[in-house]
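What follows is a set of structures to go through.
Every read-out reported here was derived from the displayed coordinates using simple, explicitly stated rules and does not represent laboratory data. As the structure is a computational prediction, the values presented were derived from the model and not from experiment. Cβ atoms are built from the backbone, for glycine too; each structure is taken alone.
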Structure P
Amino acid sequence: MYKPESLMMSYGYQPQWSEGAIKCPIFQTSTFVFNSAEEGKAYFELAYGLREAGVEENPGLIYSRLNNPDLEILENRLCLWDQAEDCAVFESGMSAISTALFEFLNPGEYLLYSEPVYGGTAHFIKEVLSKFGVKSIGFCPDEDPRDLEQRLEKAGVASKIGMIYIETPANPTNTLIDIEAMSLLAQKWSTPEKKVYVAVDNTYLGPLFQNPLELGADLILYSATKYIGGHSDVIAGACLGSSAAIARIKKLRTFLGNMAGPWTGWLLMRSLETLKLRMEKQAANAQKVAQYLANHSKVESISYLGLLSEKDGEQYDIYQRQCKSPGAMLSVKIKGGEEEAFAFLNALKLVKLAVSLGSTESLAQHPASMTHAGIEAEEKLRIGITPNLVRISIGVEHFEDLIHDIEQALAKVQLPEVNLI
């Protein structure tokens with residue numbers, strides 16, 4: 001069996017389908033012609049879940065709001081990395097997340113989620129889901145799963161948990177959540193009548209360096225804009241899991257109308273061809289940059305998975321069991337506060353001051369005032385998003401150039417004078 005990086009060039013596509021074109025064309029069409037009325041009827045029966053597919057019967061092409069060749073081939077290829085049964089691709093990461101949460105949570109249920117999560121996700125959980133009668137409970141990475149279980153049992157809400165949603169490593173702090181431990185909790189709280197799903201935002205390390213389905217998760221979520229897209233030129237999201245779970249996701253996607261279009265599908269297929277090369281180069285660069293920052297006099301602390309050791313206890317243990325690489329995301333605290341962090345960011349030249357991550361170019365931003373600006377000030381401090389925190393996404397540039405740029409930017413940071421009297 002070929003490795004995924006080899007199959008990204010051609011899997012799911014036959015050149016004879018498109019005049020011998022070696023690459024899948026962009027199928028820029030809104031609708032598809034049926035060979036017969038009977039065929040159209042059969043396709044709609046499957047699309048609407050009115051019956052099960054027969055032996056060797058596959059859903060046919062109907063309308064690009066339901067399916068499209070570019071989208072289907074992309075979804076098939078994404079499944080290979082995570083060894084998932086099925087995949088649904090969306091026009092943004094937030095549309096993938098919101099669709100999954102809407103599908104598997106009911107009014108009166110609770111969403112148990114790790115903190116911190118991406119600012120947009122936090123807003124959706126607290127401000128949008130709550131309007132639909134779904135309550136939420138957050139937990140921090142350092143809370144022992146046994147203590148968490150006791151806390152929810154004591155509060156009388158354990159039986160009302162509908163989903164456990166975790167983001168690991170956490171954005172922007174890089175802290176890890178034990179996927180297997182959360183899966184065991186979900187199994188305890190599941191009943192024959194109601195399954196508690198575990199959904200994992202795998203954007204930081206996936207799909208190469210962490211595979212949540214292997215650890216008991218039910219759903220994997222991606223901002224495919226990030227490493228999967230990898231070129232800062234496309235917005236997309238994805239959800240992967242079992243055939244049954246993704247069938248539900250795709251049905252809701254059809255009626256929400258938030259599926260990815262053919263251009264998005266084509267761009268992501270292009271990016272998948274170099275995904276492994278890019279992510280491995282970015283991780284190698286990040287390890288060198290992290291080692292430099294760890295010894296800098298103007299850096300208060302740095303959180304990078306590649307710097308974890310046995311003295312880091314549970315975090316190191318989770319990393320060893322769960323991650324295949326430290327990835328390329330750095331969480332750096334500059335000595336001082338917001339002023340010093342801004343001075344550093346404003347002085348960067350090669351590294352660009354912009355949100356997003358996982359692209360070929362290195363990016364840096366200030367989470368407290370940018371991606372997580374909507375979170376209350378006290379809440380941000382509680383979950384580790386401090387005024388001096390900078391998030392850096394390492395790209396594919398030469399690592400010596402990145403270190404030089406960071407070095408000259410740190411030189412512009414003027415630390416407050418300490419009064420020793």
Structure Q
Amino acid sequence: MPEPVQIHDLARPEFTPEVEEIRAFMEAMAADTPLDGDVLHQKARDETGLDDFGSDDYRERFDLFLRALGEIDGLHGPGILSFHMQLLQVLKNRLLMEQLLKDHPEIRDLELVPPVVIAGLPRTGTTHLHNLLAAGPTFRVLRYWESIEPFPMPAEAGAEPDPRLARTDLAVDFMNQAMPHFKLMHEMTTEHVHEEIQLLFNDLSSMLMETLGHVPAWRDHYLASDQTPHYEHMRTQLQCLQHLRGGRRWLLKSPQHLEQLPVLEKVFPGLTVVVTHRDPVPVTLSMLVMLCYSARMHRATVDTDEIVDYWVDRLDLMLRSLMRDRDAIPAERSVDVRFDDFMADDLAVAAQVYDLAGEELTGEARAAMADYLAGHQRGRLGTVATSPEMFGLTESGLRERFAPYVERFLS
């Protein structure tokens with residue numbers, strides 16, 4: 001294994017000349033891509049030829065998020081352009097879904113087999129387990145390109161190759177150029193298995209929005225709101241995607257689900273839940289590096305102290321919510337998986353999930369998982385160095401903070 005990569009420009013990002021050239025172009029475009037709700041809505045109408053955004057309750061959340069983005073210190077032109085394009089895509093996704101439901105009202109009656117849901121903090125093995133279970137033919141999963149543009153534009157329906165893949169290729173390529181170390185923390189490709197947290201974004205209520213930028217005002221609204229209607233909106237999106245591209249049983253995954261177990265049980269009765277656990281100290285440090293590093297995509301300088309204070313509190317709240325609600329999913333439909341146990345025998349854990357979910361682990365599924373493991377050894381791309389000291393923290397302080405969670409799930 002190579003030595004861990006030391007990232008020295010978290011607070012003052014540096015880019016290659018090639019990336020700086022692209023950023024200058026994005027800076028010039030920012031004046032024509034404001035974070036303005038009326039402008040974004042009109043663009044979405046113009047580009048799709050549609051005008052029904054569905055239930056208008058989302059507009060309050062949309063406008064609140066726009067205001068919160070505008071309050072980010074050091075927000076630069078490329079960041080404005082990026083947020084503009086992401087929010088424009090969200091509005092287009094709403095328009096396209098509403099039209100699809102009008103054209104095919106039977107979608108709302110499409111049966112969804114109770115999904116298998118992986119819930120755990122980043123760096124606890126969730127991504128590895130997600131990809132491992134997705135390797136075989138058993139589960140329907142969400143691909144990254146599909147999560148960004150779940151519904152085709154009217155003029156592109158049925159086109160081969162699908163133009164959505166090419167657009168995602170371009171976005172992933174720029175991300176890899178601008179953040180060359182990001183793949184060491186979380187590998188991203190156009191076809192990789194992605195989180196439905198992106199679908200929740202389409203109803204403007206998703207923890208993803210907190211990771212995109214420092215938006216405490218939006219977070220407060222999110223935490224004070226019942227997420228049931230937004231999970232129901234996601235459920236409708238899953239029905240639409242199953243109508244469009246098939247599949248029998250969804251495999252879902254997101255850290256957000258840790259604090260929404262009662263909502264999951266209400267919206268997806270009979271679901272199976274796998275909760276992953278790992279020492280929260282390295283998990284927290286790894287997530288802090290990832291969030292500080294990715295903030296360069298929208299901030300000229302990065303206030304690492306602000307991010308550290310926010311996310312140590314936020315992760316603590318998520319884990320406390322999990323402790324409060326863990327029993328919302330009955331034992332016969334849920335399992336707690338420790339990271340070390342998973343790493344020691346990942347195929348055995350996969351088999352355990354299959355058994356819990358009542359799925360047959362066929363020879364084809366076993367072979368597919370073995371093939372996946374052969375090409376995805378842990379740490380094959382390298383690792384990123386972390387320490388409490390680089391964030392002004394102490395290990396003892398973090399351990400004291402997360403002691404109740406450790407006592408409950410890792411003792």
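Worth a mention:
- Label whose coordinates, when mean projected area of the Cα convex hull in nm², for residues 282-377 alone is calculated, return 7.3 (choices P, Q): P
- Origin of the value 0.99, where Rg/Rh (Cα atoms, Kirkwood Rh) was derived from one of P, Q: P
- Identity of the structure behind -16500 (criterion: helix-only ellipticity at 222 nm (-39500 (n - 2.57) for each DSSP H run of 4 or more, over all residues; to 500), calculated), options P, Q: Q
- Calculated for structures P, Q, distance in nm of label points 7 Å out along Cα→Cβ at positions 2 and 186 is largest in P.
- Across the set P, Q, relative contact order in percent (Cα under 8 Å, 6 or more apart) reaches its highest value in structure Q.
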